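S.K.: Read through the structures below before going on.
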Structure I
Amino acid sequence: MPIPANWSPKLLALLRIVAGVTFLHHGVSKFFNIPPFPMPLNPLLYAAGTLELVGGALIIIGLFTRPVAFILSGMMAVAYFMAHAPKSLYPSVNGGEAAILYCFIFLYLAAAGAGAWSADAARNRA
């Protein structure tokens, strides 16, 4: 028995919220050391951490979802090709699986929008 089609906006919102929370976690690690970030921060990591904190929070609440998700998708593509791809061709070896998944989840959110339970949906109703 397939999932009913009318669940799509809620499942999209759930995907957005979970992706936002897990993405925000990376920024929290960089700036608040919870859990401890394994390396010293450089200007590029400060920029990434800022996007993770601010972008992750906006994704969680579903505010400006499409443009924020588009920016975060690009950030994760750059992160993959700068930090992971040079180590190996294979994502399971180079540690880049999460970067690829975030890239395409955010790209999907940029196209699909926030779904239900979002500030964007509330703004559109008003």
Structure II
Amino acid sequence: MPHLTIEYSANLAALADTPVLRELNAAVTSSPEVPNEAGLKTRLVPMAGFQVGTSTEPRAFIHAQLRLLAGRSPEAKRDLAGRVAGVLRRLAPRPAGVLVQLSVEVADMDRDSYVQEKL
């Protein structure tokens, strides 16, 4: 815990060629809400099949979901969302003529049902 999943449209494939994973992990683990840097699991997931809205104009998206064990304050969640958004704003590809939408969600995981073990 926590888990950070970045889904992005395939027309932003250059995102995977940036230092985004390292910088996201540094931004999230610098928060006092994430005391164990080794617990953060981050992945980039390209989405080959996607449609943004109904227009035929070129569009793209990046959606980040940070899942944490329940119990963080709304302020802490806003701070974490801002940290993730800041890195993605800075490193996101911006292809000419393509509207790129960025969204970040912080979601609670149920403490009673979450299992994590070292194998």
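S.K.: Taking Rg and Dmax of the Cα atoms in Å from the coordinates of each of I, II, which one would give 15.6, 51? If you can, show how the numbers build up before the last one.
M.R.: Numbers: I: 15.6, 51; II: 15.2, 48.
Derived from I, not from the others.
S.K.: Further question: One of I, II was used to compute mean count of other Cβ atoms within 10 Å over residues 44-51, and the answer was 11.2. Which one was it? Each step should come with its number before you reach the end.
M.R.: Working: I: 15.4; II: 11.2.
Considering all the candidates, the number was obtained from II.
S.K.: When distance in nm of label points 7 Å out along Cα→Cβ at positions 4 and 92 is calculated for each of the structures I, II, which structure yields the highest value? Spell out each step's value before the answer.
M.R.: On the way: I: 3.9; II: 1.6.
Biggest value here belongs to I.
S.K.: Still on this model: Comparing structures I, II by relative contact order in percent (Cα under 8 Å, 6 or more apart), which one has the largest value?
M.R.: On the way: I: 30; II: 36.
Biggest value here belongs to II.
S.K.: As an exercise: FRET efficiency 1/(1 + (r/R0)^6) of positions 12 and 76 (r between Cβ atoms, R0 = 35 Å, to 0.05), calculated from one structure in I, II, equals 0.75. Which structure is it?
M.R.: II
S.K.: Given a value of -7500 for helix-only ellipticity at 222 nm (-39500 (n - 2.57) for each DSSP H run of 4 or more, over all residues; to 500), calculated from one of I, II, which structure does it belong to? Could you put the intermediate results ahead of the total?
M.R.: Numbers: I: -20000; II: -7500.
Going label by label, the one that fits is II.
Every read-out reported here was derived from the displayed coordinates using simple, explicitly stated rules and does not represent laboratory data. What you see is a predicted model; the values in this text were computed from it and never measured. Cβ atoms are built from the backbone, for glycine too; each structure is taken alone.
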